[in-house]
Every structure is written in C-alpha cells, then in structure tokens.
1. Looking just at distance in nm of label points 7 Å out along Cα→Cβ at positions 11 and 83, which of the labels I, II belongs to the structure with the highest value?
2. Thinking of I, II, which structure, once relative contact order in percent (Cα under 8 Å, 6 or more apart) is computed, gives back 27?
3. Where does the value 16.5 come from, among I, II, when mean count of other Cβ atoms within 10 Å over residues 35-42 is the thing being computed?
4. Please state which of the structures I, II yields 1.94 when Cα Rg over 2.2 N^0.38 Å is computed from it.
5. To which of I, II does the computed value 0.50 (FRET efficiency 1/(1 + (r/R0)^6) of positions 59 and 75 (r between Cβ atoms, R0 = 25 Å, to 0.05)) belong?
Structure I
Amino acid sequence: MISIPQLIISIVLFLVLFFGIGFILNMLLRSTWVMAVIYPIVVIFIIDSVGFFTYFTSPGMAFSELGQSFVNLKLADIIVLSAGMAGAILSGITIRMLRERGYQMF
C-alpha cells in the first residue's frame, strides 16, 4: 500500500526524471521524440521480472509473463508510470518549442 505523500513524490520524481533524461537525449541526438519512443521499453524493463534474453529463448512464456505483469499493475503504479510518459512527451514539446524560437543548439 502506498500513501498519498509517497504517490505525489513519486509522480513528481518520474515526471522530472524522464523530462530531464528526454531533454538531454533529444538535445544530444538532435531528435524530438527519442524518449517518448524509448519510454515504453523502459516501462517493460521496470515492470517485467523475466530477463532480456528470455524474450528470444522462450518468447511465449516471456510475453505471457509481460501481459500478466501489465494486468497486475495497481492504480498507483499506472499513475506513476503515466507521469513518466508525460515527462518524456513534455521534453519533446519543449525541444520543439525551443527550436521554433531559434535556439540552434537544440
């Protein structure tokens, strides 16, 4: 069980964390939506308990476990992970706005 203060701190932490990582990746790779594309893969690594190579050696079991992990997510987990996705999308919007306003390094 997660308390309300923990939930609020987790939401802000994931939002800021993935905004920052997305902003830096978008700036360095000169792309706009890199983190928004990578973030679902990060979520899979966060919630899944099977190893990376299991998807290649035993894909049926691995994807079944992944589906079960998605189904078993609690509301608090979904909210926190959605805040991370919002941070990744906001970083792309910020980079796009900075480019439109003439900041060449972005």
Structure II
Amino acid sequence: MSEQGYPPPMYAPPPDNNMVWAILSTLMCCLPLGIVSIIKANQVQGLWFSGQHAAAQQAADEAKKWAIWSAIVAGVITVLSVIAVVVFFVILGLSFSDLPNQ
C-alpha cells in the first residue's frame, strides 16, 4: 500500500500499436487508408503514457481496422483490374475474329 492507502499503480505495457501493419498496408495496398492507419498507430504510446489507456487501446484497434480496410480495398481493386484486363482482351479477340481473312 502507498502512503495514501491506495494500492500502487499497476504498470502494464501499452497495447500493440500495429505500426508494422500500418506501414505495410500503406506501401503495398491502399495509400490513403494506410496513412490513416499510421496516424492512429502513432497515437497509441502517447495516449498510453499520458494515462489515457482506453483511448490508447481504441487508437490501436482503429490502426488495425484501417490497415485491414486498406488491404481489402487493394484486393478488390486488384480483382477488378484483372477482370477488366480479361474482358478487354476477350473483346479485342472477338473484334479481330470478325475481320475477313486475306
């Protein structure tokens, strides 16, 4: 017990800020959403050490959420791009098959 009769504060490590995922999602996936993830991840330790533990956990969770959304958006864009290229070449192939033989 401390002098005032309260138990001593428990010191725990801050939550994982997900900075690695934020940086990877920014570089490899969707830049705007990855930047939001980096900003949220950067806030975690400052909030934790200023005593705002709930806000630090929320920032860590949001950093993870934005990194996941960045990866999802990149996946959707990639799939749509592949579909567009396939459709383009199918249409191009069909248009060349209509040409008369020489």
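All of the numbers you see were taken from the coordinates with simple rules; none came from a lab. As the structure is a computational prediction, the values presented were derived from the model and not from experiment. Cβ atoms are built from the backbone, for glycine too; each structure is taken alone.
1. If we compare distance in nm of label points 7 Å out along Cα→Cβ at positions 11 and 83 over I, II, the biggest value is for II.
2. Details: I: 48; II: 27.
The read-out was computed on structure II.
3. Answer for the origin of the read-out: I.
4. Answer by label: II.
5. Source structure: II.
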